[in-house]
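Read through the structures below before going on.
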Structure P
Amino acid sequence: MRFLLRALIRSCFWLKVEEPAAGDWAELDLPQDKGCILMFNHTSLFDGFLMAAIMPSSLTRRCKSLMAAYTFKTPVLGEIFRLVGHEPVYFLKDDEGKFSVDKVRQAPVNDRIRQHVAGGGVLAFCPEGTVNRKDQTKCLPLRRGSFQLAVDLRLPIYGISALGQHRFWPWKGAPGHPATVRVKLYAVDAWNDMLEAGEGKGATATDVADLAQEAMQASVDALSARPLPPNDPESPGRKGR
């Protein structure tokens, strides 16, 4: 799957992905002997494919992802999501900022996810809960409940932020537009340092979500400040702009 995604991305010569180098992954230093959370900002329907393509294969094998239940009804792709072990989120509504779930249907999913990370797996997901259809440089509020698992199991949190994929695959429209996707790895150091020091035992899911929000936004801000290549369609230096 990863090999195919990477081949497809590389075949799109009009798409440039500034993916992390091996040294960047080594510096992030994801735990190998315990579970953790890996979060992404959500700006495009391309996000899941992008993350699966740029993550090391050793990491993708440890990951389970959460995604809206309706995505599993997508022809072909839905079956692929099931085969690789992703799990559904049974939202009651698909309205931005409204994240109520069907608690009865979600309960067995939550149990499987808890067992996965407790056994050393990685939960990879987009805690914004929906695609950011407005200003992609400003992260949407993160779902507080998404971080209860981090509190209960004292899981460290890491992230991959990306900017530019919304131009390759807009919310409304087909994929395939010219774009440069900038990518950055980061850790939620404020929370992870608490865990390392044996602190934060009174933290709530809201507390951890706030720390994660700050870290995600700081990472996106850093990407936004990174200059685009001169030949990128959105570059200020490109002729005709």
Structure Q
Amino acid sequence: MSAQMSVPRPGGRTFAPTSCAPSRLAGVTFTGFPEAALDFYDDLEMDNTKSFWEAHRETYATAVAAPMKALTAGLTDEFGEAKIFRPYRDVRFAKDKTPYKTHQGAFVPKGPSTGYYVQVGAPGVRVGVGFYEASGPRLASIREAIVDRRRGAELEDVLAAMQGSGWELGGDRLKTSPRGYDADHPRIELLRHKSMTLTKSYGFEPVIHTPELLDRVRSDWREATPFVEWVLTYARA
């Protein structure tokens, strides 16, 4: 996105990102994800075993974990501290018993199940924002805001701006209309969401291997801030 692009915020405000800060924080420099990171996950998808992991543990540490720590460290001052997820899958109740995740994700929480996300894996790098789960009362308050003419229109404006610049709307959705809502409501498609996320993929673009990726993620998260703010403003716990 352009660094000067403005997008609407709740309440009619706009958000115009400023220039990006240097890709350095507390002596930690992000230089990009090396090709070895993508190769590691490409191979892991083919051989998701403890023996493979143990043989390539150092590759994970240097090509995946260290760059992800440096990337999120460079974003901490503006967005907050990220949780870098463990690489191990919880297989206790899963049919799929493969032990390792085939991507490395990091999440900055800003509210209940709501925040900013970045991920690297075999398909490359992608960023995301949104809420991945909502309790009954919280989901009800989000739907109440979607139905409201002013607040619903705010969300539509935010989503239109983001989708127009390459973000994809996703999340779990009901196949039918939620109970109590008219199937002919103009925002029925949004009302069907049980979770709502927006993602943007960089895939294998050369930028993912360079320090510039940090500024790209920063710019993306800034662009997505109006959506995060809309959720935090109108979703009641």
Structure R
Amino acid sequence: MTEATSKRRTDGQATRERILEAAGELFGADGYAQTTAKAIADRAEVGLTLINYHFDGREGLYRAVLIEAHRRLGKLSDLRDLAESELPATAKLRVLIYGLVRPATKRRPGWHINVLAREIFAPSANFPVLYEAEVPPKLAIVKRILSDITAIPADDPALVRCVISVLAPCSMLLVAARGAPGPLDEVRRMPREAIINHLHTYALAGLEAIAREHGRRQSPMSNRVSAPKQSGRSRPVGSKK
């Protein structure tokens, strides 16, 4: 690769990142429907043709912004490091909650929080891109951590319900970061450590209760499977020999 070619690629990457940043700020502030490609081009100080070149148009750019927003909220590499760490599963859960609460309670949340909050509150037709590109591997790690806490298998539907129960309150804080009035905003303005402690304690209590319920449901089945076979013809309970 020649020096000139390398410089063109570096310049092209810088231009792409500048467009992405400008788009994230505008989409986060005004929403997808109210943000034009021209407004993005003007903010990024590029021509409209470069938006088409790098992102195949405004919709492709918005999809790229959604993916980048989710990556800024939580990197897959960080989640993998957490899952492989020596921390107890309950401590890993606290780290997860901290990672969601911290950006949502900042005085000035980044544009990625505003973009994601808009999609949580009113999902657009582009929202499924997150489930194609970002969510599945991250969800698998979260389920693994919750499985370690509850002893519920990762493929059990009960664990999916646990994921929703743990993450939903954190997601609502992301919505509150955009200035939602009422109790949500009141909670968001509380000391961060108090919020994290509450959500962690609440989540653990719920997970422990679900784990006990799941264990009770599984025990009779285990007993039936492990019961020794009786020789001869079976007789009703209470029948005489």
Value 21.1, calculated as Kirkwood radius over Cα pairs in Å from one of P, Q, R, is from structure R
Comparing mean count of other Cβ atoms within 10 Å over residues 34-41 across structures P, Q, R, the largest value goes to P
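Each value in this text was obtained by applying a stated rule to the coordinates, not by laboratory testing. Computed from a predicted model, the values in this text were never measured in an experiment. Cβ atoms are built from the backbone, for glycine too; each structure is taken alone.
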